[in-house]
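These are the structures, in structure tokens.
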Structure I
Amino acid sequence: MCQSCNDKPETLTREGASRRDFLRSGAVLAAAPVATSMIAAQAAAQTTNGTLAESKVQAWAAHDTEGNFAPYTISRRAAGAKDVVIEIMYSSICHSDVHTYKGDWGMPHFPLVPGHEMVGRVVGTGPEVTKFREGDIAGVGTMVDSCGTCVNCLADREQNCLNGTTFTYDSADKISGGVTYGGYSRKIVVKEEFALRIPPGVDLAGFAPLLCAGITTFSPINHWNLQHGQRYGVIGMGGLGHLAVKLAAAKGAEVVVFTTSEDKIADAKRFGAAEAYLWSDDAAIGRQMGTFDLMLSTVPVAYPMQPFLNLLKLDKTLVNVGALFEVQGAQGMLMAFGRQSLAGSLTGGIAETQRVIDFAAHHGIAATYEMITPDQIGTACEKVVNKEARYRYVIDMTQV
């Protein structure tokens, strides 16, 4: 294959294999006539059923920084040639949703329809879609578009698009204009490249949180190459932290949890942690000094980090995925003496998100959640702030 072809962004086949490898194998040549006729037939059938047309959709929106949610009707664009139309079944509440409507990251555009952890059924596909068929289960996570051509997009890091990632809600909508609306709604239209395949037989509601919380905690495990038997510390065990425990334990790591909630000690061990301690247990924390190969902080607010940096082995890293403003309490001399690193990470790219979905399905992992109806969103968000969630609130969007 020519170098110009190799320079194009990688595309996965429906089964998740490398499309470039598939092309090289020659298998696509034999399948092409059948595939072409199937796609044409699907396109003809779906064009007539109206699911591809622009539509008005019922949603739930925050109308102010106090989190007053109410029903709200939004428009979803007509599906393009490479778009999929997904009827949302489950959408979960991420702490990012709360930060956004509260204006913690800048004043949002109201009415705001949050939600970037959603799973639903494909009810329509554009004529050039190859990744999904009607009836498939798909997920949408934290982003719905990127340029596809910059060095970061070509490296499967669409979340770091140099020309501007389009996030799933409250982001400039480069296709329809205005801002994007998220998963607290009945339907979404998205490019097939930004929809994830959800394997059959899984807990669909429990898989919704994987689209943000799952990939946010899985990506550092990949990037810092956590190995079987290594000691892995999870600081804070909420929506993100509980999935961090489950995923790292499935990798064979020795997981240790640090929490401020005494009732989470037993849960941590049930999720796979070898040990769990309260932050206030100075003696226990002191015994951990210099023992960790990797640590992950999921706490959504700033706090003094040096006591946890002290727990790292020489040359190891504490990754912050929680507090997204100024971090506190990291002391240069102590970090230098231990040659410790304090790093940041956010979400992952589409390929990596598919990887965590497949990993979770293989290992029988799903979020621990409480199902709610849309009229309970505001109350659930308050409980998230008060650390009362155990551990994700999932909205049954079929009740809209």
Structure II
Amino acid sequence: MSATAPRRSTLKPLHWSKVTRVLQGSLWEELQRFGEPQMAPEFDVSEIETLFSATVPKSDGSDGKSRSRRKSTGSKPDRVHLIDLRRANNTEIMLTKVKMPLPDMMAAALAMDESVLDADQVENLIKFCPTKEEMELLKGYTGDKEHLGKCEQFFLELMKVPRVESKLRVFLFKIQFSSQITDFKKSLNTVNSSCEEVRKSLKLKEIMKRILSLGNTLNQGTARGSALGFKLDSLLKLTDTRASNSKMTLMHYLCKVLASKRPELLDFHKDLVSLEAASKIQLKSLAEEMQAIIKGLEKVNQELGASENDGPVSDSFRKTLKEFIVISEAEVGSVTNLYSIAGRNADALALYFGEDPARCPFEQVTATLLNFVRLFQKAHEENCKQAEIEKKKAQKEAEMEKEKAKAGMNTIKKGGSMFP
């Protein structure tokens, strides 16, 4: 390209991050392919020049809210016999909440009976499984076991089951598996839905096109001009550029023009119904969740293999576990595939806006889009309120003029003819 066209006037710039080379399949490549005009027909250049002249320094306002949350923790110490005083006391407190004989509790745990023991109770049992040192201490006890405290007797009951802690962890995984998979699928489906909604929104695409046009008009003749697109975070900079003699920002102006010329685009947020939920999802957390599910199932299979040599004590455990593994392996296979699809869609969403997924990940894309939606809606609402104020003011002025005219006519009638 040769020299750029001279600017008609000195305008305030839009400090966007300019895109000079478009990625194939991106929004910007699509706009170029269909030969979209650089200047959208809705914008009046002379009006832009009047509103956004750079003669008056711009003023910026920002406000932020921060919230902090605190957690308080506490512990309750007390006493008992062979085992450490605090540990024994806490174990006894836990046992009072279970409210069933120890043999019955262990039978329910080995049968993995969810109708008898819930996740919280199993978690407590895991927390209070005896350590190797505690087991050795109890094995070395030669006195009457009836004289031992509740904690010691509980530990002895657990010690009757080979690898009791491993079995309890498998039981907990089984209890939580269904809800864990359901919640995980819900998050993955939210990611997939939000990606599809953004990329299919024709209204969003039309607004992006007009922002590109508006920015190129303001930046004409500068290094920021003649952009083929812009980086996603540039959307949030529309509120930074203010009109010369009013509180209007470029975002207000965009909303004002769209309300006048293309009102059907104002509700583009309705296309993005999954965006807010998606903005709360971290891909790193999803990856950790996927790994936890896979590793959990691996441990289930390992414990099944190990329990083959346990003898009759683990018969009901093995039977229940084999049935669970058949169902869970199919579920994990399905959710692994869904996870892969979500990952590809998340990367594709960044690429759609011409961004590098490594530098602008899914979390950043959704957060930026959601912020833009909120800033856009706020500006539109403020425009509507201002228009209503001006309308009422005009009506009041019209009524006053009408009253003045009426008063003038009454004066003429009372005074009679001005000529003899």
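Upon calculation of helix-only ellipticity at 222 nm (-39500 (n - 2.57) for each DSSP H run of 4 or more, over all residues; to 500) from the atomic coordinates, which of the structures I, II produces -20000? Don't skip to the answer; put the middle values down first.
Values: I: -8000; II: -20000.
Comparing all candidates, it corresponds to II.
Match the computed value 16 of relative contact order in percent (Cα under 8 Å, 6 or more apart) to one of the structures I, II, and report its label.
Numbers: I: 16; II: 26.
Derived from the structure labelled I.
If you rank structures I, II by FRET efficiency 1/(1 + (r/R0)^6) of positions 276 and 316 (r between Cβ atoms, R0 = 30 Å, to 0.05), which sits at the top with the largest value?
Details: I: 0.90; II: 0.05.
When FRET efficiency 1/(1 + (r/R0)^6) of positions 276 and 316 (r between Cβ atoms, R0 = 30 Å, to 0.05) is calculated for I, II, structure I comes out on top.
If log10 I(q)/I(0) by the Debye sum over Cα atoms at q = 0.07, 0.14 Å⁻¹ is calculated from each of I, II, which structure is the one that comes out at -0.61, -1.21? Don't jump to the answer; show the numbers that get you there.
Working: I: -0.34, -1.25; II: -0.61, -1.21.
Of the options listed, only II reproduces it.
By the measure FRET efficiency 1/(1 + (r/R0)^6) of positions 204 and 284 (r between Cβ atoms, R0 = 25 Å, to 0.05), tell me the structure among I, II with the highest figure.
Values: I: 0.05; II: 0.40.
If we compare FRET efficiency 1/(1 + (r/R0)^6) of positions 204 and 284 (r between Cβ atoms, R0 = 25 Å, to 0.05) over I, II, the biggest value is for II.
I have 1.3 for distance in nm of label points 7 Å out along Cα→Cβ at positions 116 and 300, calculated from one of the structures I, II. Which structure is it? Could the numbers behind the result be given before it?
Details: I: 1.3; II: 2.1.
Computed on structure I.
None of the figures in this text is laboratory data; all of them are computed from the coordinates on show. If you're wondering where the values come from, they're calculated on a predicted model, not measured in any experiment. Cβ atoms are built from the backbone, for glycine too; each structure is taken alone.
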